[in-house]
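Input: structures, listed below.
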Structure P
Amino acid sequence: MPIVIFDMDGTLTRRQLDFDGIREEIGDLDEPLLEAMERMPPAARRRAEAILHRHEASAAATSDLQPGADEVVAALRRHRWPIALMTRNSRDSVRQFLERHRLTFDVVRTREDGRIKPDPGPVHDICEALGGRGEDAWVVGDFHFDILCGRAAGSRTVLYLEPLLPRPEWADEADYCISHLPDLLGILGLGTTA
């Protein structure tokens with residue numbers, strides 16, 4: 001049975017986190033946020049984590065779903081497809097997101113659970129928990145790390161491109177690109193939500 005693994009921010013939810021603003025508030029960072037925090041001295045890391053948690057909590061508490069996100073999740077549930085959530089966000093912000101939108105997933109993977117995207121480990125761990133393999137999975141996300149993670153795990157990848165935003169130069173690395181989440185159901189051979 002195929003496994004569908006969703007990213008959270010910018011995929012299931014509308015883009016809300018201002019990563020440039022977070023990086024500016026933390027200070028001059030020359031690499032991705034979580035990777036930069038790993039290399040910080042303890043006091044600087046605690047400060048950076050507090051800033052990031054504050055932004056994530058605010059975004060989760062006020063998040064809006066992408067159009068069709070809840071219908072897609074419901075359709076996959078009706079077809080009894082295993083679904084997972086894989087994010088670089090904190091467990092607390094994910095809990096807030098799930099409660100706010102009353103969504104459930106068979107497996108939820110946050111940054112506190114070990115390796116993070118773009119490492120393929122999270123996909124392998126999710127698939128193992130659900131009795132599958134990386135080749136059985138579809139990774140759906142809006143960021144390059146989602147695509148890199150899925151490809152490295154041997155999964156099929158679907159890039160969600162928010163309408164009106166420019167197409168990134170790396171978009172062709174994804175197996176599929178969609179601008180409306182319900183289009184995912186057609187790619188999976190499940191028709192549409194309508």
Structure Q
Amino acid sequence: MKKSLFIILALAMSLPVMAQEKTKQREVGITFSSFSRFGLIYKTGTNKALWRYNTLLISGSNYKQSEDSLDRTGNNSGFKLSFGREYRKIVAENLELRYGLDVSFSYYYSGSKTDDYSVDNHDRRYNSDSYEPGVNLVFGLNYVISKNLVVGAEILPSLSYNFGSDSHKYYYNDKEIKSSFHAFEYGLSNTSALLSIAYRF
């Protein structure tokens with residue numbers, strides 16, 4: 001009887017400790033990649049493991065260039081979505097190790113147009129669409145500035161499949177050349193490092 005009472009008492013005392021080990025946690029923040037791409041990230045779960053939803057908005061661009069009798073205009077844009085699971089471990093005071101896996105999908109567009117006002121009139125247009133599904137590992141660190149503010153950095157070794165099409169249209173002879181491409185890509189690149197600032201609640 002005493003032994004049973006001791007076991008029940010030990011379990012009752014351990015419940016608050018176990019509850020402290022895993023607490024519900026959510027984070028919402030801003031991510032940066034290559035200082036030219038930014039996005040939003042949302043995480044939900046516990047302080048030990050979280051689901052992560054990332055929308056990386058790639059800064060598009062528009063340009064116009066004039067040279068003698070030529071006017072060139074163009075633009076490019078795209079986006080990247082990813083979803084995954086992240087695990088965490090405290091390695092020092094205010095410092096957390098994080099690791100996990102994401103699946104992702106990217107879309108990129110690039111287009112340009114050349115207006116030729118010379119006698120040759122070599123007007124032309126170029127369009128390119130690219131799609132890239134993939135997976136990537138997550139390795140990173142969090143520095144906890146305060147109870148609600150976290151700064152993080154991570155690297156994302158990836159494996160992806162890139163495919164799409166190009167189109168060249170030449171108006172002066174009414175000719176259009178289309179091509180397609182596909183490639184497997186893996187490893188690290190300048191876009192594989194991600195910085196984040198998040199609000200934790």
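Quick note: the coordinates plus some simple rules give every number you see, no bench work behind them. All values reported here derive from a predicted model rather than from experimental measurement. Cβ atoms are built from the backbone, for glycine too; each structure is taken alone.
Determine which structure produced the value 13.5, 38 for Rg and Dmax of the Cα atoms in Å, for residues 95-182 alone, calculated from the coordinates; the candidates are P, Q. Going through each structure in turn, the value belongs to P.
Computing distance in nm of label points 7 Å out along Cα→Cβ at positions 79 and 111 across structures P, Q gives 1.7 for structure Q.
A value of -3500 was computed for helix-only ellipticity at 222 nm (-39500 (n - 2.57) for each DSSP H run of 4 or more, over all residues; to 500); which of P, Q is the source structure?
Derived from the structure labelled Q.
Source structure of the calculated read-out (volume of the Cα convex hull per residue in Å³, 115) within P, Q: P. Across the set P, Q, relative contact order in percent (Cα under 8 Å, 6 or more apart) reaches its highest value in structure P. Matching task: 2.8 is the computed value of distance in nm of label points 7 Å out along Cα→Cβ at positions 71 and 143. Pick the structure from P, Q. Label of the originating structure: P.
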